[in-house]
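Coordinate-derived values only; no laboratory data. Only a predicted model underlies this, so the values are computations on that prediction, with no experimental measurement involved. Cβ atoms are built from the backbone, for glycine too; each structure is taken alone.
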Structure P
Amino acid sequence: MTEKEFVSRIANNKGDFLQEFLDILEKTKVRFCAIGGLAVNAYAEPVVSLDLDVVIAADDIALLLDMLKKRYSVTEFSNSINITESASDLRIQIQTDPRYQSFIERASLKKILGYDMPVAEIEDVFQGKIWAAMDKTRRASKRQKDMADIMRLLEYRGDLISLIPEPLKDKLFPDS
């Protein structure tokens, strides 16, 4: 079984929603990169997730949304846009927080679970996870997952620990 077939089974895909989404981005030349838990997989031991978090170049979002609304379910929130497709359990979340925009220029092509896509550099993925873990408006379970992703990245690149703010270090390493 290939990685793509594995993802397809986990997501109960009737087609290949993720590849369709990536093809739309490529066809329209929309600049983007993966930034969330699946981006962590590009650097650390992979874990399965049904969420793909991406950042889209701000000046490309309006064009992209018009296209996506014709094919998928699109739900807009204050700092994100969720894209779903009835034939898949996969969820694509477009992060609209402007802090993530600079990640796109530093991204490089990597393979995530069998899919080639631009992925934010490790320091940017790490920073995004720090922001998410410290965001008190996020559900506690999501912040715990963000902290686990931080730990996964630290196992790969221990020097990243210097980027963690003290309040979060205290939560990650309470016995230190």
Structure Q
Amino acid sequence: MADTQQPQRTELWRSAISDPHGLLQQATGLLQAHDIPFCVIGGQAVSSYVEPVISLDFDIVVPPERMPEVERLFQHHFQVRRFKPFFSVSIGNSDFRVQVQTDVRYEGFIERAAPRPVLGLELPVASLRDVFMSKIWAAQDSARRVSKRQKDLADIARILEVFPHLRELLPEDVIARMY
């Protein structure tokens, strides 16, 4: 079934986010041009499965063995800042950031990804189960800012509203913080 709301969602995103240099298209285009597999995770992946929310971050995963190549490629074209466990890519005065996750737990996500509409592009998105599990990991990560972990819990709740069968995957500590 086609998503008839996708053009409206894309236009809303473009009007809300300042990305004058087209970072999203440039970054994903570079990966595709260099045959580097990737998939979308994080809030943008959640929004590809359920009602979207505006986010300035665009999280992706690339194969761990290609990570140095991706970082060098992006450093050649963009501003890159290294954080743990990701590096952040930006350009000019754009509000938008591409974040490349380096956590090895995401390694199998690319193989299970499938094309889905994301911000006006058809991109490989992690499977629903993988997106859900990554949100659980993020919500449990005490090193993350409290506000980020609260957003992760909200993303989990958004997913469960549409896909209640995934509740069986929730660990007790996450359930206790949600209900």
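Overview of values
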| read-out | value |
| --- | --- |
| Identity of the structure behind 36, 28, 19 (criterion: Cα extents along the principal axes in Å, for residues 40-87 alone, calculated), options P, Q | P |
| Comparison of P, Q by distance in nm of label points 7 Å out along Cα→Cβ at positions 32 and 128 - largest value held by | Q |
| Read-out Rg and Dmax of the Cα atoms in Å, computed value 16.1, 52, structure in P, Q | P |
